[in-house]
Structure P
Amino acid sequence: MRIASVGTAFPEHRYPQAVITQALKNRVQNKLQSPGVMERLHSNCGVDYRHIMFPLETLGTLSGFGSTNDLWIKGALELGQSAITDALDQAGLTPADISAIFFTSVTGIACPSIDARLVNIMGFPKSVKRTPIFGLGCVAGAAGIARATDYLRAFPDQYAILLSVELCSLTWQEDDCSMANIVASGLFGDGSAAVVLAGDETTHGRRPTSVDEPCPRVVATRSTFYPDTEHLMGWNIDHSGFNIVLSADVPELVRSELRNTVEDFLEEQNLSISNICSFIFHSGGPKVLQAMEAALNLPKHALAASYNSLRQRGNLSSASVLTVMQDFLRNRPGSPGCYSMMGAMGPAFCSELLLLQW
């Protein structure tokens, strides 16, 4: 199984972090005990710019879960179609070539699911197999690729596609003055990414000759669940929508657990951390990235692509690690035969790792 391409799509509304902060502050400053806390927390998020689905002028005009979720469906279809088209064009494929669609999001819900609606819009085969995934949060980008490769092991002559759409701005809660919500409103952005995966027996299993970028092979995957940690991250869902659960203890768990998880995974492949030429990690935030660096004793700039994605777009939840993967395909490919590790962590608390070979 190979990652044939990654396509992305972002809303047209892109703002500097300071502009978003000021707009949010204008809406909630009378509710904050310390008005300066939002500026301080947002400035520490490591974010320079973010895309948001709707103009800043719409802040405060949305109310209730239903109307907000309707906008999520509209935005998810728009960005999802664009990201899929981008990924298919890069791989030299059409929707008719795809046998399975995996869809992930944690910022809205739909039934029929977004993938089903895109089948109708884009002309995927009537026989296409669909797997909508909800609830994995930030880990879902890596987990979605892993589940798609599981599928392609059984059907190596087929192509699968993973679509991630996250419209995090639609989850910001104006009446929630908790530190978690203030941090989330400064950290998360909106975007979409799609990944085309080719089975080993497909025509494009080693990448179309018209595409210059290399095509890494998925060697192995590892899912790890850390028991009794569900309080660290997730949603409390009520009539107002999604209310963030985000503990300050997340970096400490990363620091204490990630190394053992990585070493155990690599040991099964008769490898060690020293055999990994690059790390393609989810852009969870500065403290999470610093915890990853510390846990794995990574050299300076090892996570440069992850930091860059965070600066340019914010944390895109499940789509973040996919945008980092796209950066590696285009700008930072490994030399032939070398290994990369792709990884993300998210609610439960859990992690997903993939061993790639270029």
Structure Q
Amino acid sequence: MADEISVLIVDDSALMRNLIGHMIEDTPGLTIAEKAMNGKFALDKIPRVNPDIIVLDLEMPEMNGIEFLKERKNRGITVPVIILSSIARRGAEITMEALSLGASDFIQKPSGSVSEDIHLVKDTLIGMLLGYGGSYRKAQGKKLLSPSEYKPKATQTTQSSDILANYFSPATVEPARPPTQLRKPSNTEIIAIGISTGGPDALRVVFSQLDSDLKVPIVVVQHMPPGFTNEFAKSLDRICPLDVKEAEDGDSIEPGRILIAQGNKHLEVEKKGINPPVARLADTPLVSGHRPSADVLFASVAMTYQNHALGVIMTGMGRDGAQHLGTIYKEGGMTLGQDEASAVVYGMPRVAHEMGHVMEQVSLQKMARRICDVAKTPR
């Protein structure tokens, strides 16, 4: 179908190309543009098949994924790339290099370079293909499959159906009535951000544009596997005027410092008596399907800072953070949500908006400016 998102699959394993291809064929709104066994063949095929998104392995003969990304950049190719690789399990530095070279996001293959259990990451992959591929098609002025053309398939999992229903659902409903605030907003003393799919790119945009004199600490939950958040924080630190680091238990919450939640650890803030606030990490159960969870962070920030907090919910699948962004609102804090037009996946911010928990919707390009303005405004 002409309006489907076309996917170029690049992997040296014929089995992997076929398994990934079956997932795409089973998903309404997606179609296979072509398959390639390495980066060189992929570059040859791109002008001919004109894909909307590329799924890329990193370990391949002749031209590997990193070499492909460098050449893609040299040729000015803007088609988004999702890394799907076993190297993402052990090579955080290489994965972050891939992101710095323009890859949009990454997924770990479950069990090595040839993962016959690749279906375990199907829902994550499908969400990314629809999100990034759909955004690219829209930016290119191409049509997308309309909600009336969307036909669910009997083979879909419940989660797949939720992802697709969200993607193909009609325009946002009117938001519910906002919660009653217990107190009026006061000066901002902390900024909490919850973000998921689309986050690596979005945080690069926001953090590179923050004011160097922003004197408010920032705490962030970005859904990411363990072992990657340290390198991710380092990559953000290189482009951000403020200090960015992976959160460790007991880290002080300081002005001008950004703490990124560790993969597989909940991040909370704690303030006891006259002692300065600190970060706390926890192995407690998943919340809203995640650890770290934006809901856990937002609830903790609301309890500790009440009307001195700014909560921000950005691009991501699902609903993590939507409920307790409302707790920040209720306690008298300020709340922002990324708008639909600029979100790769308008899931988390959409749910928060529909619940009435978002005071203001902001585009990605204006988010850094709005965060700084809200944080610096005396109240």
Computing Kirkwood radius over Cα pairs in Å for each of P, Q, the value 21.1 comes from structure Q
With distance in nm of label points 7 Å out along Cα→Cβ at positions 104 and 128 computed for every candidate in P, Q, 1.9 is reproduced by structure P
Output 14 (relative contact order in percent (Cα under 8 Å, 6 or more apart), calculated) maps, among P, Q, to structure Q
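Each reported figure results from applying straightforward, stated rules to the coordinates on display, with no laboratory input. Bear in mind the structure is a predicted one, so any value in this text is a computation, not a measurement. Cβ atoms are built from the backbone, for glycine too; each structure is taken alone.
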